[in-house]
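Next up: some structures, all given as structure tokens.
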Structure I
Amino acid sequence: MNEQLLRIGKAYDLTAAQFAAGIEPRDSVPGEIKILPGYDELVEDEWCSSAAPDIKEYLDPKEGMCYLDAGCCANLANYRLHVWPSVYYGVDISPALIGAMRAYVEKHRISIGGLYHTDITSLPFGDEYFDIATVIGVLEYYTLEYTTYALKELCRALKQNAKMVVDIANLEHPYVDTMFRLEEHYGRPLIHKERNSFESLLKTAFITDNIDDSRVMLKYFVRRR
């Protein structure tokens, strides 16, 4: 798993460098992938982002809450998550992305809780620190075993009854093969996880309020037990 994490981190480092140089990563996608079923929907689907309306509605961020965006990527800049009344904290495995987001915060004089380069199995926060969290576009890169460690660590860092939204690849969706091909092209290979196996892990520490299985990512709306 260490090799997989290193590969994912380097792939996102490259994405950050490309954006900094004014290069659109999508321009490198070969035509054979662009013609696959659902390609356009996949690259433009903001419902798969941490800022999707259904996520914000469920989390219901309020002043005084601490919000963890685990696997934050460039969400802070792309979706202005700092304007939520909660206090924003982002963690990501890519040092380049964290560096870019820190520069964005400094440039725009944005007030947040902090940005940290780390994996979500080792969060630099005390127990029961967060009121709400998102883990979007992250666990599809993990093995089931490593996902166990991630969920355990997230549970530790969340307050009792804290709300979280997390997703995994929907293996039953007609566009899932296209997504796997696209992520492989970007150097970010996905790992198959069966829905039943993931849900068995999830229920050990979380109560599921809702599941959206209508898109290529299965989205779970859960609360810490």
Structure II
Amino acid sequence: MSEAHHHDHMVHEHRGVQGGQARAAIFGVSDGLVSNVALILGVAAAGSESSAVLLAGISGLLAGAASMAAGEYVSVKAQAELVEREIEIERVSIAEAPEQETRELAAIYRKRGLESDQAHDLASAVMADPDVALDVHAREELGVDPDDTGDPVGAAVASFAAFTVGALLPLIPWFFAEGTLATVLSAVIGLLAATAVGLTLAKFTERSPLRTAARQVGFAAAACVLTFAIGSLLGATVV
């Protein structure tokens, strides 16, 4: 095998993890699924009519999706604004105090193992171009990619859509069934969907599929048992 061919096999790609869309989608599905299946089972356990369960599930879906989208937008937007502010501070400092910024960059390179002269020369070369200097300082000092500060609108849309999908799944049986059958189907769909979310998350993070799926199912099952018990208690008290 040639060196070039070997090098081609050694090259690997990294997934972009700084943006908010992937995280929002994964946790949106999980949150929508767990919260709505728990709500549905709790209302059903209280002895409510099927129409009331369906209304509660739809309301939970819409309210939760809107809340998740708004929260995700605010979170990613605030993070982006914070990063942009820090980058602007660096831009001003590079323009007004280039010697200080050169020393800071050289100190970073010395910590990385370069000799003092090499670190100073490299820092000086970087500082010769303000745009390059800003990019390097943002990455080295702030630990961020200045070209990828996050997309709040994209994160909000992804969160809304993902929560809606997760919350809709356990609600499906109540469109064509009722009573015990619909309750059991909601619980089964919820647990199966939680397993799927866990397996997807394990593939994305390269963690143990069994452990990650079991964790997701455990959280979902605990929420369902708790709300079902509370719903049963409240229903019996009202009756």
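Hey, Rg and Dmax of the Cα atoms in Å, for residues 126-197 alone derived from one of I, II reads 14.0, 41; which structure? Answer for the origin of the read-out: I. Computing semi-axes √(5λ) of the Cα gyration tensor in Å, for residues 54-157 alone across structures I, II gives 21, 17, 12 for structure I. The greatest value of percent of Cα pairs over 21 Å apart among structures I, II is that of II.
Ranked by distance in nm of label points 7 Å out along Cα→Cβ at positions 70 and 214, structures I, II are topped by II, which has the highest value. Structures I, II were shown, and relative contact order in percent (Cα under 8 Å, 6 or more apart) at 39 was computed from II. Upon calculation of distance in nm of label points 7 Å out along Cα→Cβ at positions 46 and 142 from the atomic coordinates, which of the structures I, II produces 4.8? The read-out was computed on structure II. Structures I, II were shown, and helix-only ellipticity at 222 nm (-39500 (n - 2.57) for each DSSP H run of 4 or more, over all residues; to 500) at -11000 was computed from I. Calculated for structures I, II, mean count of other Cβ atoms within 10 Å over residues 30-37 is largest in II.
All of the numbers you see were taken from the coordinates with simple rules; none came from a lab. Here the structure is a predicted model, which is why all the values come from computation and not from measurement. Cβ atoms are built from the backbone, for glycine too; each structure is taken alone.
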